[in-house]
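Presented below are the structures under discussion, each in the form of C-alpha cells.
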Structure I
Amino acid sequence: MSTTTPPGYEFADVVERRRNTLAAMARTRRQMRPVTWLLRRVFDLSQVLGVEYPLFRRFFRPMVGMFDKAIDQAFTGYVPTEHDVFVCSYFKSGTNWAMHTAYQIAEHGEGQFEDILDVVPWVDCPDQETTVWLNDPRPQQRSRSGLRVIKTHARAQFVPYSEKARYICLVRDPKEVIVSGYHFFGSMLLGSLIPSVETWVRHCTSEQAVFHPWYEFTAGYWAWRERPNVLFLTYNELQDDPAGTIRRMADLMGVSLTEAEAERVQRLSSFEHMKAIDHKFYPGEVSPFARPGGSMIRSGKKGNSGEMLSPAQQAHIDAWCKAGLAKLGSDFPYDRYFD
C-alpha cells in the first residue's frame, strides 16, 4: 500500500481507514511474536509426529469461518443495477488481473487510484475497513462509463443475479491456485505458520478448503455461462489472448473503446505494469501472523504447478476436482482446460 496520499485524493477517507486497520494489526502482530514463535515450534513437532494436518485444520478453522461468514453476509439485501460489473473469481485465480482490466475498460484506459480497493469494493472482504464500501456511490459516479467494478470470491449462490448487471467469471487451473495460494498465505496471512506443502494440498482438496472446494465455485459459474450478461473466462485466456479478452470484456460491459484506448488498457493490465505497481494491489499484512514485505503480483505464469507440486500431488488434485464436478453433475470440460 502507498505510504503517501496525494493532496485532495478523493478516497483519502478509505485510505485512512485502511491505514488505521493495518497499523492496529501491526501492533497486534508485534505483541503476538512470542505466541507465533511457539506455534511454529508446535507445528514443527507435529510434522515429526505425523499429526500436522489435523493440528493445522483445527488452527486454520477460524480463518476459514471468517471468510465463510463474510461471504454469507456480503450481499444481504443488495439488488444489482445496470452500473454493476461483478468480477467473480476463486481466490488466487487472476482476480486482480481481471478486475483491473475491467476497471480500466470502464475508465477507457484512464483509471487512476492509489489502491485498487479504493475504487473496487471487495464486498466479501472480512474487514470492510480496508475497502471502499458497496454502498459508496463515488466509484460509479466518477466512472467515465458510469460502470463500477465489484470484486467477489463468493460462490454463485451467494452472488445476487440480475439481468441488468454484468458478470465476469474467472477460473484457473486448481493446481496453480494451490501453488499461488501457498505463497500468498505464506506472506500476508499465515507467515511462518504456513504448513508443509503436503498438508496445504490436503487442506485445499478437502471440504474444509478456504473459500470451499474449487469445483463448487467452478460448477456454479459454469452453469451461468450462456446468460447474455455473463462472460466465463479462464486464467489461460487472460494470458494467451489479452487483446481478445479485453474486446470480449468491453463487449459484455457495453463499452466502446477506440484502438488507442484498447491498447492503453492492455498496457495498464499487463503483468509488467501491474508488477511495477504491486503496492496498489497488495492489501498489506492483515493477520497477526503475516510476514512483512509480501507481494500480490508474483509470477503471472501458467502451467507452473510443477515448481512446487509432485506429479502424484498434481494427479491427486486433478482427480479430486473432476470427481467433485461429476458429483455436482457439472459438465465443465476439465480435461480440455487443465488436465
Structure II
Amino acid sequence: MTAIDCDLHPAVPGVATLLPYMDEYWRHTLVERGIEVLESASYPPHAPSTVRADWRGPKGQAPSSVGDLQAQALDRWGTTTGILNPLFPVQLPFSRDMSAAMARAVNDWIRAEWLDRDARLRASILLPNGIEEAVAEIERLAPDRRFVQALTLCMGEIPIGRREWWPVHAALEKHGLPLGIHAGSAWRHPPTSVGWPSWHVEEYTSNVYGFQASLASLVTEGVFGKHPGLKVVLVESGVSWLPGFLWRLTKSWKGVRFEVPWVDRPPAEIVRDHVRLTIRPLDAPEQADTIARLMDHLKSDAMLLWSTDWPHAHFEGDAIIPPGLPEALLPKIMVENPLATYSRVREGASA
C-alpha cells in the first residue's frame, strides 16, 4: 500500500440529489417547502478556500462525482484507499426528524454513487443532530464494512463528551468505528466565547476553539476510561495548537484532579493514546526545523494521518506532502498510522 487518504469531501450538489434516497413523506415535504440547498457558513460554496480553482466545474461548482475524484486525486496520486467525509450540513435543521432523514439520504447516496463505483473508497457515517437518531444510523450502516468511522462537527448542540453522547460512543466502540470530529458548526451557539463574528475568516479560525472544547470534554468526562477501545480523529483541525493545549490541560488537571477522579493519568497521555489528527491543513511554518520541534512537542509520531482534504484549497499542484515533514516519517503517516487507526481499512488491506 502506498497511501491512505483520510479526508476526501464528495460534494452533494443539492437537496434534489438526495430525494431518490428519501421516503415519500420527506420527498414531498422538501419539495413543497422549497428546500433546495443547505449551506453552512463554515464552507461557503464560492469561497476560494472551499474548492481549489482548478477543481471547480464550468459554473464554479464543487466536484461531485466519482470520476472527478478519480481524475483529480485517486488516480493522480496513486491513492490506494480514500475515506469519504461528506460535509452536507445535515446538523443544521432544528427538526431532529429532518436531520435524520437527510443524514440517511446522504449516507445512502454515498454508498450507491461512490462506494459501489470504486473499490478503493471507504466512508464515514454522517451523523444527524439527535443522539437516538445518530445511534440508529450507526446500527443501520455498521454491517457495511466500507463505513469505517462516524462523522460529526466540532461545534454542535452540547460538548461531545457529555453523558448524553455516551450511547454514541458505546455504539462506535462496539462496532470498532472511530469518531471523526470535523471542522464546522451546527450554529446553535456562537463560534467564539464573546459572540458572533462578522467575517468568514473569524469563523474559520475559531474552529480551533471547538476542537479544544471537544477534546477537553472527551477527556474530563471520562469517555476514554469508559470506552477504552474508542479512537477519535480530529479532521481539518490543524496540528500546531495541540501541544500547547495539552500542556495547559494537563497542568490544570494536576491542580484540580480531585474534581475528575476518573481521569487517572495525565490528559496528554490519554490524548496521545486515543486521538489522531489529519495533516491538512498543517497549520505550521514550512521550515523543517519548525516541524521537527512540533513533532518533538507532540511526543508521538503515531498521531498524524495523511490527507489531501480534496477538494479544499490547502495546496497547489501535486504538493500532497506538507513542506517540512521528514521523509522518513511519511510511510508511518501515509500508511501505518491510518491502518492502526481504522480497523476496517486494515481488513481491506489484508484481504
25 is what came out when relative contact order in percent (Cα under 8 Å, 6 or more apart) was calculated for one structure; which of I, II is it?
-> I
Read-out Rg/Rh (Cα atoms, Kirkwood Rh), for residues 43-202 alone, computed value 1.03, structure in I, II | I
Which one of I, II has distance in nm of label points 7 Å out along Cα→Cβ at positions 99 and 123, as calculated from the coordinates, equal to 2.1?
-> II
Could you tell me which structure in I, II was used to calculate FRET efficiency 1/(1 + (r/R0)^6) of positions 155 and 259 (r between Cβ atoms, R0 = 25 Å, to 0.05) as 0.55?
-> II
State the single structure among I, II that was used to calculate FRET efficiency 1/(1 + (r/R0)^6) of positions 251 and 331 (r between Cβ atoms, R0 = 41 Å, to 0.05), giving 0.75.
-> II
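Tell me which of I, II gives 0.45 when you compute FRET efficiency 1/(1 + (r/R0)^6) of positions 163 and 307 (r between Cβ atoms, R0 = 30 Å, to 0.05).
Answer for the origin of the read-out: II.
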helix-only ellipticity at 222 nm (-39500 (n - 2.57) for each DSSP H run of 4 or more, over all residues; to 500), calculated, reads -11000; among I, II the input was structure II
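Values in this text are rule-based calculations from the coordinates and carry no lab data. Please read these numbers as outputs of a predicted model, since none were measured by experiment. Cβ atoms are built from the backbone, for glycine too; each structure is taken alone.
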